[in-house]
Structure P
Amino acid sequence: MSINSSVEVNIDPKTLVDIRPPKFNVVFIRDDYTTQDFVVHVLECVFNHTHDRATDFAIKIKDRGKAIVGTYNYEIAETKAIETTGLARSNNFPLKVSLEQLG
């Protein structure tokens, strides 16, 4: 007995749905109290940025008022935002972090 295992499927590309989860930017917002050294420390420890990259982000936050410091799926972005906020509060800094959905 022979089984035919070949199937022809015709899919219209216009009907395909993007099933990738949305991405979120993690945004640091400048305040007048959080030190640049602390921001660099968080960017190195929580976001795994190099010292030079973290310093560049800290300068951008200072100059522009905010900066996107990473882009992740929601769960990772939320975890990093929560960890950052917790570190800031435990060190008596009011650093604000927000999430912005792409697209």
Structure Q
Amino acid sequence: MHDYIATIRVKGTVVKTVVHAESSVHARLLLQYQYGWNSIVTSPTLAENITPKTPEQQRIDTLKVTKDRAADALAAERQRQKISKALYVISAARKEIYTRPIVP
């Protein structure tokens, strides 16, 4: 029996899992029967060459992901504020046009 790693989708969440099987086809069938026919995101691959990360490596990876999410959130907030300011300027210009008296 070999260990195979596959990425699957469970209730909309993508998760990596390990399955013990004799071949990659057998691993795929086991995953399909257990999680559903359309739940496999990536095919099972042999897990012999993969070593687990140390807690320090996991901490660094988590901090990198958190930093990337914060940068994305900052960019999205700046974009939202820019759009909000532009909409305010447009609405103020429209008010000015409609409130100005028409002089013949």
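Suppose Rg/Rh (Cα atoms, Kirkwood Rh) works out to 1.32; of P, Q, which structure was it derived from? Working through the options, I get structure P.
For the read-out distance in nm of label points 7 Å out along Cα→Cβ at positions 8 and 32, a value of 1.4 was computed from one structure; give its label from P, Q. Of the options listed, only Q reproduces it. Structures P, Q were compared on distance in nm of label points 7 Å out along Cα→Cβ at positions 16 and 40, and the highest value belongs to P.
Given a computed value of 5.0 for distance in nm of label points 7 Å out along Cα→Cβ at positions 48 and 80, which structure among P, Q does it belong to? Only one of P, Q returns 5.0 for distance in nm of label points 7 Å out along Cα→Cβ at positions 48 and 80, namely Q.
Name the one structure among P, Q that mean count of other Cβ atoms within 10 Å over residues 56-63 of 10.4 was derived from. Structure Q accounts for this read-out.
From P, Q, which structure was helix-only ellipticity at 222 nm (-39500 (n - 2.57) for each DSSP H run of 4 or more, over all residues; to 500) = -19500 calculated on? Source structure for this number: Q. A value of 41 for relative contact order in percent (Cα under 8 Å, 6 or more apart), calculated from one of P, Q, originates in structure P.
Every number in this text was worked out from the coordinates using simple rules, so none of it is lab data. This is a predicted model, so every value here is computed, not measured. Cβ atoms are built from the backbone, for glycine too; each structure is taken alone.
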